[in-house]
Structure 1
């Protein structure tokens, strides 16, 4: 099945502690059905000091389930993603506006 949300998409969080916040997807893990959104779902990770890094308490963006994310359309509202064939290419489109993504 084709991916409805991809790296670089601007998304909004639908549920959880960051509900209503928007960000850009930095990585997607389709096997686990999760995505990492830049600046959202931040957790503090304690890291040990090494020769390359300082260590200490570092904030890290944790994965969010894809079902809790929705793509942002041109109006800035959450939208579902659909697929259609334009010419000989399959393209994603926002269901609220009908615009290709």
Structure 2
């Protein structure tokens, strides 16, 4: 994993942050470490959900996200598979194949 970091700022319910702080105290960790771990685990779980994977693919097919974003979310191999499928579904590709 890259050591590059990006500062983010967001608002969250007080109760959620209080719980995060309490867990950080118990584990002897920083609040940021808890939040980063939780976010990482959430994203890992979410991108292994078939329904969400299909929503991500649909966003790519509809050009709402780029191939780079697709790779970031699903990994290079899955992104490559969806890229090939998108090309196969592209009307220009179908016309090109029909003409040969």
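Laboratory data are not the source of any read-out in this text; all were calculated from the coordinates shown. Note that the structure is predicted; figures quoted are calculated from it, not measured. Cβ atoms are built from the backbone, for glycine too; each structure is taken alone.
When FRET efficiency 1/(1 + (r/R0)^6) of positions 9 and 41 (r between Cβ atoms, R0 = 25 Å, to 0.05) is calculated for each of 1, 2, the greatest value falls to 1.
Identify the structure, out of 1, 2, from whose coordinates distance in nm of label points 7 Å out along Cα→Cβ at positions 49 and 65 was calculated to give 4.1. Value 4.1 for distance in nm of label points 7 Å out along Cα→Cβ at positions 49 and 65 corresponds to 1 out of 1, 2. The maximum of relative contact order in percent (Cα under 8 Å, 6 or more apart) over structures 1, 2, that is, the highest value, falls on 1.
Which of 1, 2 yields 0 for helix-only ellipticity at 222 nm (-39500 (n - 2.57) for each DSSP H run of 4 or more, over all residues; to 500), as computed? Label of the source structure: 1.
If Cα extents along the principal axes in Å comes out at 54, 28, 21 when worked out from the coordinates, which of 1, 2 was used? Source structure: 1.
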